[in-house]
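Asker: Below: a set of structures, written as structure tokens.
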Structure I
Amino acid sequence: MASHHLVAEPSPSTHCLRVEITFDGDTARVTNVQRVAMRAPASAPEAPVEGQTGMWFEMRDTDDRVLYHRPLRSTRLDSVEVFDDEETGGIRRVPVDRKQAKFDLIVPDLAAAGHVMLYGARDTAKRRQPSERLLQVEMSTLREHRNDEPE
């Protein structure tokens, strides 16, 4: 059977951490954590490999084994499409010099989890090169700093 038909098991956890990540230039940091009653989507079936490009996050246990991982769509765009001419519908790309970006990770609150790592291109101009670790945060830190008040 082809690998695209494989499905990972759903997370056994009934709660997740919604982790807000903020990029300021090439620096990523956690800016908010909220515990929510929900199940995380199943982990992607194929684990990331050495030299891979793209953006993803991994949750690992204290022995550094991958427990959960999900691919991400990059929120750090270097250009956007704009309509050049309303009459012809022509579109062109315009460079964006946006230094800040925010997005949320939905992380299952697994008891065995040790830390979460975010991977991607530090420089958007080099996104075709192998991804690097952009952020690592301990699960104990996320749990400690969570805000359980709805936003």
Structure II
Amino acid sequence: MTTKSQQKFIKYVRKMANEMGLRDWRFEVYFEQDPSQGKSPADGVLENEWQAVCDPVPHRRVAELRFQLDAPEQDPQELRQTVCHELLHCHGSSMWTQVRVDLHGQLGQSPYDFFVNAFEANMEWHIDAIATAWAEKLQLFEP
């Protein structure tokens, strides 16, 4: 992938973020061989399933987005769905901060782990359902 296609893709992500109500967010976009590196099934990551990862910074409107190296060359409809899905994580980031920071100290480790795993699995289903409905109304990436 060329630097030019990466820059075009980063502009596409910014445009989608603006259309999705994330104008006041700043995004650091990275391209990696395996964007799920460092994540585990407990984090909701299933092996060979992730095309991208979003890591919002707690208490800030900043997020790191990691995409596969070949992201700009993927099927445009699938890519649009992926970008929409990852950006939607930003809308729920304050809820995640509350769960991970505030709730963690209130429960023992085992109940906390159980809750977080169930909560994250359900959030992924919800985010994906919303992304499926919303993405088709957004522009496709044109390499």
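What follows draws every value from the coordinates through simple rules; no lab data is involved. Note that the structure is predicted; figures quoted are calculated from it, not measured. Cβ atoms are built from the backbone, for glycine too; each structure is taken alone.
Asker: Can you spot which of I, II the value -15000 was calculated from, given it is helix-only ellipticity at 222 nm (-39500 (n - 2.57) for each DSSP H run of 4 or more, over all residues; to 500)? Write out the running numbers ahead of the final one.
Answerer: Working: I: -1000; II: -15000.
Among I, II, the structure yielding -15000 for helix-only ellipticity at 222 nm (-39500 (n - 2.57) for each DSSP H run of 4 or more, over all residues; to 500) is II.
Asker: I, II: which one has mean count of other Cβ atoms within 10 Å over residues 83-90, as calculated, at 23.1?
Answerer: Numbers: I: 8.6; II: 23.1.
Checking each candidate, the match is II.
Asker: Comparing distance in nm of label points 7 Å out along Cα→Cβ at positions 51 and 131 across structures I, II, which is largest?
Answerer: Largest calculated value belongs to I.
Asker: I would also like to ask the following. So Rg and Dmax of the Cα atoms in Å, computed for just one structure, reads 15.5, 49; which one of I, II is that?
Answerer: II
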